[in-house]
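What follows is calculated from the coordinates using simple rules that are stated; it is not laboratory data. Keep in mind that this is a model prediction, so the values were computed, not measured. Cβ atoms are built from the backbone, for glycine too; each structure is taken alone.
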Structure 1
Amino acid sequence: MELVWHERAFAELTAAELYSIVELRERVFVVEQDCVYLDADGADRLSRHLWAARERGSILAYLRIVEAGVKFPEISLGRVVIAPEARGTGLGRELMRRGITAVGNLPIRIGAQAYLEKFYGELGFVRTSDVYDEDGIPHIEMLRTAQT
């Protein structure tokens, strides 16, 4: 599968790119996970957006890099999503690696779905909270410290 990677600030997104991002996030987070929540939380405007798409096609992987102080004291990676048809291909790991690289050698905090603790742990994140409920889904906070 030939993919094209993109990284843009909110102001650099085209209307079509933003629509495709929202479409994937709603498809997974609202419909598949049966979770009614407000996706437009104001953080998108203060974030960089990283995604992989088929050439002239749909977005298969996406995350946002949120500035420090918006969600957490540290920079955070959020809204991490892989299209159902692309799961199990290693794309999620590649997406996270690219997100970590884009941040650089700074601490990164995430609010992760609890069942993904092992996945994020393999990428250097360490659990820092008890399980908490976010929109009916068990979550944990995890932190990846600056690497020496």
Structure 2
Amino acid sequence: MKVILKQLKELIDPKLPLVSNLSNASSVLNQLPNINWCGFYLAMGERLYLGPFQGEPACTMIPFDKGVCGYAARSKKTVIVDDVNKFDGHIACSTLSKSEIVVPIIKDNEVKALIDIDSPIYNRFNDEDATLLEECAKLLKELFS
């Protein structure tokens, strides 16, 4: 897990466009075991828009009042869902996804983006994953104005 943080620190360059940094970050996060999708949703107003990602095509826009991502954006907290089929209002971009973790990237008390990672197995994510991704979010928040 520390390898991911190390790689992310080495790749992030605030002089590069946001999309370049997030593209590389999604590639680094894609090294996590037992996942089938990882990427970013960018907050604009009360909506989340698809950003750089690794995996199958995904939902391009999610309102703050829908799905796991919307809940994480509203609550400004990390959300771990052991079984996405049991999450009321889950948006199924892929039927292969069984569990999910979403971590908000917050700067100046405002959600700027979300890290969203799905897994094809139930109960994939835990507190260790949350801690790692929250550290990633702290690094990445500096890229946002």
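Summary of computed values
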{"quantity": "Parent structure of the calculated result 18, given that relative contact order in percent (Cα under 8 Å, 6 or more apart) is the read-out and 1, 2 the choices", "calculated": "1"}
{"quantity": "semi-axes √(5λ) of the Cα gyration tensor in Å, for residues 46-85 alone from the coordinates reads 17, 14, 9; which among 1, 2", "calculated": "2"}
{"quantity": "Structure (1, 2) behind the derived value 34, 26, 22 of Cα extents along the principal axes in Å, for residues 22-93 alone", "calculated": "1"}
{"quantity": "Which of 1, 2 leads on Cα Rg over 2.2 N^0.38 Å, largest value", "calculated": "1"}
{"quantity": "Comparison of 1, 2 by mean count of other Cβ atoms within 10 Å over residues 38-45 - largest value held by", "calculated": "2"}
{"quantity": "Identity of the structure behind -5500 (criterion: helix-only ellipticity at 222 nm (-39500 (n - 2.57) for each DSSP H run of 4 or more, over all residues; to 500), calculated), options 1, 2", "calculated": "1"}
